[in-house]
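Take a look at these structures.
Computed from the coordinates by the stated procedures, all read-outs in this text should not be read as laboratory data. This is a predicted model, so every value here is computed, not measured. Cβ atoms are built from the backbone, for glycine too; each structure is taken alone.
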Structure P
Amino acid sequence: MLNEIGEFKAYTDKQVYRSTGKRDTSWLGRFTFNTFLDFEGLGRILTIIARGYLFRDDTDPYENIEYARNALCAWCSIPSKSKKAPKVGTEPNVNFGHLSTDFPELVDEKGNGWFHRHVKNVIKFARKNPDLVSKPAQKNCEKLADGFTREWKKKVKQLQVPAFAQNTKAAWGLRFDDILADALELGPLQYYDISLFQKVIDKLKEATPKGVPEDLLPMLTQYYLAHRQDGEDWVILPVSAVDAYYGSTGFSKKWKKALPKDVVEYKESFGICKFKIDCP
């Protein structure tokens with residue numbers, strides 16, 4: 001949320017799979033099952049990754065577009081029979097093992113991309129540690145085992161549809177071209193060091209309903225102050241990113257509605273949530 005560099009590392013570094021109990025969801029990484037099953041929030045994740053590779057050094061980011069696109073392909077890669085780069089005009093490939101030399105952190109020679117490998121490791125962890133994983137999480141992992149690879153292949157093919165394709169295939173879907181365009185506009189990854197006075201933090205914690213994390217309102221306030229534009233009261237809120245930050249869908253399903261309306265206001269349209277905060 002406030003540390004985009006940390007988000008980038010969470011999506012590209014090697015993961016550690018461990019848990020202290022059934023309420024601990026750290027073994028999922030910075031994801032929720034909504035992302036694994038329905039690819040919710042995937043656009044933000046891929047944009048964070050693209051920005052990390054576009055603005056990796058002092059080079060003009062426009063010169064890094066192909067490099068960043070290859071990084072996205074590597075991250076999304078799935079093992080398949082074909083390991084070669086797809087020919088122009090053919091059905092999009094899903095195996096980008098040929099990029100393992102350039103992006104060993106994102107894909108191996110067989111085409112196991114970071115995301116595909118992570119989901120498979122999540123499933124393995126749940127099966128090997130039933131005493132550390134809740135029953136709903138175990139059920140979700142079985143759903144992943146049954147259909148994730150099939151659905152992810154469809155998604156990876158759709159991501160590669162060109163922005164100016166002749167037909168309407170993926171016209172309303174997420175595409176690498178759109179992600180790269182957003183990444184260029186957003187610029188380098190940021191760390192927003194926004195400090196709040198202790199009395200403000202205390203008031204926000206006092207206003208937090210029972211059952212809601214005490215750090216939620218202070219964090220949302222910091223995010224709001226970091227992203228509010230001059231002359232604008234409303235800020236776009238990436239709800240799925242807040243869920244991923246806490247490792248559950250608690251925010252989207254419970255906490256969001258429970259927060260006091262005299263402190264936080266929301267308005268939603270076409271799947272986009274905007275919010276504003278009246279700081280104490």
Structure Q
Amino acid sequence: MDYNNFDYEKLTQVFTGLDERYANVFSFGKSVQGRELWCAGIGGGEKKVFLNGAHHSLEWITASLLANWCADYVDAIKSGGDIGGVNARRLYSKCTYYIAPMINPDGVELVVNGLNPNNPAFESVTELLDGQDVDKVWQANINGVDLNHNYDALFYEYVEIARRAGYGKPGPRRYPGVAPFDQPETEAVRKLVLEEEFPFSIAFHSQGEVIYWSFEDKGFVDIGRELADASGYSLDTATGISSYSGFKDWYLDKFNLPSFTVEVGMGTNPLPFEQFESIKEACYPMIARCAELV
């Protein structure tokens with residue numbers, strides 16, 4: 001599989017090709033335009049870890065990372081090899097990973113494959129772009145809602161901040177929507193989390209090579225240090241407009257359980273694919289370390 005320009009079709013190919021003996025592939029919902037929100041459960045252990053990526057469409061490389069991890073992990077389980085410096089079979093027996101690589105498949109489709117005139121949202125997206133290039137600015141879902149500001153964690157405080165900053169209506173980025181979870185993608189994530197009761201989660205974004213560990217007065221800095229040690233990334237706290245109503249913020253606020261935002265790579269989104277191998281080199285050991293931290 002070519003993990004460059006990783007879109008919904010490629011994700012579907014990877015997930016439908018996973019060996020069913022080791023990977024339970026299922027859809028936990030649909031996007032606005034009806035694309036399946038794929039998740040793979042891989043493992044036989046009682047511990048659970050939830051990993052997700054591509055809330056933001058310019059950050060499709062996080063979907064590449066997580067889908068590639070799934071494929072490599074299943075291959076390592078079958079062969080008895082290692083992944084992230086850990087024996088895959090031992091990892092499989094200790095922990096079950098639930099991996100949802102692409103929370104925003106409609107937005108990724110716009111960025112990777114362009115705005116097709118046959119897209120039912122062609123006119124509305126064109127209007128929201130206002131002359132900007134979709135593959136340079138579009139982070140939102142097809143409705144122009146930034147999914148990583150659509151979670152119930154100081155949501156209405158963020159609505160006012162976003163309005164003052166010029167993000168008070170649908171657009172390519174930062175607009176939070178009208179109410180928490182008013183988009184099908186975030187509502188599907190909410191339901192999955194409530195059903196499975198994951199004790200640990202990471203949302204992958206790009207860029208910065210940094211791990212955000214806290215929200216308000218909640219956070220698990222010691223676990224964050226373990227992730228930083230495994231990856232070589234820096235540990236930090238989010239500030240300003242980025243520090244409200246995200247997945248990690250909601251998880252910490254509602255459940256008071258370990259949750260982190262990991263910003264992979266360095267540069268301008270979308271990151272050049274030349275960074276993919278170095279991103280894997282940093283993140284594979286960190287993902288494997290998660291099984292020890294639940």
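Hey, mean count of other Cβ atoms within 10 Å over residues 216-223 derived from one of P, Q reads 14.4; which structure? The structure behind it is Q.
For the structures shown (P, Q), FRET efficiency 1/(1 + (r/R0)^6) of positions 128 and 192 (r between Cβ atoms, R0 = 35 Å, to 0.05) is largest in Q.
Given a value of 1.5 for distance in nm of label points 7 Å out along Cα→Cβ at positions 8 and 104, calculated from one of P, Q, which structure does it belong to? Comparing all candidates, it corresponds to Q.
From which structure (P, Q) was distance in nm of label points 7 Å out along Cα→Cβ at positions 40 and 248 calculated, if the value obtained is 1.4? Only one of P, Q returns 1.4 for distance in nm of label points 7 Å out along Cα→Cβ at positions 40 and 248, namely P. Of structures P, Q, the largest value of volume of the Cα convex hull per residue in Å³ belongs to P.
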